[in-house]
Each structure stands twice: as structure tokens, then as C-alpha cells.
Structure I
């Protein structure tokens, strides 16, 4: 899965570190990130932004330490307006808004390699969204300031503390003998098969979420709900909790067409290979397929 980057590890403890040679900068605009052109994912080196800013006379922007992966430190920053204006005035090609780099969507990042860089950008996006959406205190309206010791924003007036948002959600493999319930989302960029998924509501256990989401999206009941594995999924600020369960009764599907475009029972023999190796959803499909294969081989 996306977090399986051993022997490297994500060191996410916050500190007031400053960037240096070899540090990588995460710059976002809307749902895009600035990445080096090519199939390999790489981000703007600190020394390169220094050279760009010197060339156009822009002041280096503020940078917030995010985390490190292996020996590489990552920082969040915004490209200076003067630098972006300089690019426009110097008439770079439209496809080359930053020399040697390009803005690509977060969805497109899933096809880049190596995996630790995909994990890095997903986690950076998670933090970017949190910083972007928490500039002011929700209690009194004052501008928030960053803690010097913790990954936390604090109100200097009322003392309100704001920590990164992590939204728990379930991924559900509903099995029915040799088949598993597979779906496709309605109106999303991701067009491949998925499993039932949904957010945990206030006052609800994860197991209750499983039963509710399956019923709401497909109209079937489940039993024998069993925890499988979890996964951080920074693309949507989630902590995903994987569960398997079994069909309880009638297997007739009544699909919620606002949420799904496809919902069907798929034989384990027809489950395709996982070419990304990123998501809990795909791992659970492969786990079901391979478990059924092994069972039949042993019979």
C-alpha cells in the first residue's frame, strides 16, 4: 500500500526546521502540485527556488517543515507572486509554466514513481489542506499562529488549539461465497473498480458504519463484520479502516445512483491484478481473490 515504503520511513514529528541543500519544496495550486517533468516524481529543490528568486528579484517565500522521508526533508511553500509574474513576462511556453517542471493533478500523481514520493505528496496535500482551511480561529476569528513545538495552530487571544483533521472512513469487502461486491463511483475521476466506502458519522462505531454504508449504497444486509487493516490516505484527509463482512440474506442490489455508477457481484476469478500497489481497496480485492484461489487449490 501507499505507506509501505520500507526500509525508508515517514518521520512526521513536527519541528521548526529550516530548509537546506537537498530539501524538497511542495507547492500546490488548487488541486495541483508542482513536480519535475517525467515519470519519476520529484519536487522543487530548495536551492533551485533560491536561484529562481535571485534571477527574478523575488524574496524567498515562507516555508513550513512538513516531514522527512529517509534523509530528505520536505517543506510546504507558495511560489512568490513576483516569480510567477516574471515567468509570464518572460513568455515561457504555456506547457512550461515553470522551467523543467509542470503542474499536475493530485490524481495524476498516483501514476508516478517511486512509491515513497507518492506517499510524501499525499501526506503533504493532507497538511496543505489543513493549513489552507485553518487560517483563522473558529471560536473568535483571530488569526491563528503555529505552535513552536507541535503540529498545532493556536489562537493568541482565546487559546483555541487546532490540530490536523483526520477523517475516519471504512472500506468494505462484502463477500458472498465466491463473489465480492465491487463498485464504481459516480462522477469521479477514478473509473476503476472499488469497494463500498464511507465516512464514520458522529456517535457511530466503525462496524456500524460498515453496515450502514453497505445498506445505503447497495441495499443489502451484512453479518460477521471483521477488521482487516488500516491505511492513511492523505488525498482525502482520511484514515481508512478496512473490513470484510458477509452477505446476510437476499443478494439483490438496489444501487444508490447518486453515489455509484456500478455495483455488482464479481467472481474472484475475474478480479484483475493491482498495477498501482497503493490503495487498501485494491489490496483487499487481491486478498480476497488469492485467498479463494488458495482455498480451492487445497481442496
Structure II
């Protein structure tokens, strides 16, 4: 009787496991179909269902990778990053490990965290020493180095990238000239210090905004603070202390401290805009390089 019960339990577990695998395979095929058709939201749901039923760590990692790609396509890089960070990287194949680490670096960069992106890139470099792998991360590496203002490192990496490329000498020289021009001191982004902008507005309301290039906004902020402070003084002068304090000075405190915070944010926003503009110029050169390299490969296949 006990033997019969034991075998019944084993059969039940085997059947359950087989059914789970069938479910996982079915949901995975649906998810991949939706993903290929660009239906990223529905694909993310199907990938989550496949993850729930799947037991193989490699397949779970692939599902989570694709699910993160869905979130990235939907514009939610933080969700994509959370999905990637939940993947168990132990004992994964090199090709899958590379894709996950690269996607982590890309999502960190898109999420304005270039420092963490550089750490992910270092993880890739430490594991892979084959140039066929590491060459693929150089464009992202350059953009991240620019984002943290490591101009010399980015410039040296650009030159190394060109030296190791198989481009024609004329194309290579043209790109090198453009890169030298791009990384000249006068061409580098001009930044505003957020702390300095905040301190300017601390002493003269609105001057921090002017320092960041928002002259009209800074002038309005100065006029508004001066008007409110003038109103408070008039109220005190005419012995309306209650309204002078609770309306005049309280409102001035809000606009004054808010102006300082606004100046700080404007400086950060301007710096980010300058970095993005500079990296767009880098990206255009990278596109030229990649297109030239692809053309060279296609010419080789024809001749």
C-alpha cells in the first residue's frame, strides 16, 4: 500500500512538472511572437507567465532579458533595469551573460547613471578578453566617459577604436580629424555649477537663473521677490504686523528658497543638456564609423 502511494506521488509530481513545462513553452512562444510584432506590453505579460512556470535558470534569464527589452521599448528604463538586476547570473552562457550586462549598462546610461554603467562595462571587460566582444561596447563606453566628464579617457578610447578598425585610411583620417576637433578644449561642453547658481540666488534672487541662461525667468523672480518683500515692509510700517508676517514674509520665504532650488535644478538641467548635445555629435561619428565598416564588409563579400 505504501509503495503504491509512493509511486502515485511520483507520477503526480512528474505529470505536474511536465504540464508546467508545456505551459512555460506555450507562454514563451506567445511572448516571442508578440515581441517580434512590436506588441511589447502584451509580450511582457507572457514572458512573466513563462517565468512563473519555468524551472530552467537559463530560460528564466532569457525571459527576463526579453521582458526588460519590452520595458525599455515602452520607455520605462527603471523597470527594465529592475528586471535585469533580478537575473541570477551564476553559470549562464557567455553570450547571454554579455547581453544582460550590456543591457544593464545601457539602461543605466539611459537612466542618467553613467557611473554605474561604467561599472557594468568593467564587468564585461573583466570576463571577456576577446576584441570581437569588447569592441561592441566601446561606443557606449565613450558616451559614458563623456557623461562623467572624463574627456581624455574618451578621446584615447576613440583613437584606440579607430586604430583597431579595418576602415580605409581616408575614412579613418577624416574621422580622426573630426574627433580631434570635437575634443578640443573650446569645443567641449561648458557647464554651470549648480552650487554656484544656488548661491547667486541666495544673495540676489533671480541671479542664479540668469547665470543658467534664463534671463527672463531670473528677472521675473527678482521682481516678484522684491515686490513681496516691499509689501511686507509696508505692512510692518503701517503696523499691520499680522499680515506683514504671515502673508508678506511667509510668502517671501517660499519664493526665495524656491528660487534657490530652481536655480540649482536649472544648472543641472543645462549641464545634462550640454552632455546630451555633445554625445549626439559623438553618436553621429559612431554611425559613420559603423556604416563604413559594414560597407567594407559587404564589399569583401562581393569581391
Thinking of I, II, which structure, once helix-only ellipticity at 222 nm (-39500 (n - 2.57) for each DSSP H run of 4 or more, over all residues; to 500) is computed, gives back -7500? I
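Matching task: 41, 23, 18 is the computed value of semi-axes √(5λ) of the Cα gyration tensor in Å. Pick the structure from I, II. Before the final figure, lay out the partial values.
Working: I: 41, 23, 18; II: 52, 35, 15.
Corresponding structure: I.
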Given a value of 1.7 for distance in nm of label points 7 Å out along Cα→Cβ at positions 227 and 243, point me to the structure among I, II it was derived from. II
Tell me which of I, II gives 16 when you compute relative contact order in percent (Cα under 8 Å, 6 or more apart). I
Using the calculated result 45 for percent of Cα pairs over 14 Å apart, for residues 75-114 alone, pick out the matching structure from I, II. II
Of the structures I, II, report the one carrying the highest value of distance in nm of label points 7 Å out along Cα→Cβ at positions 43 and 219. II
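Bear in mind that the values in this text are calculations on the coordinates, not laboratory data. Here the structure is a predicted model, which is why all the values come from computation and not from measurement. Cβ atoms are built from the backbone, for glycine too; each structure is taken alone.
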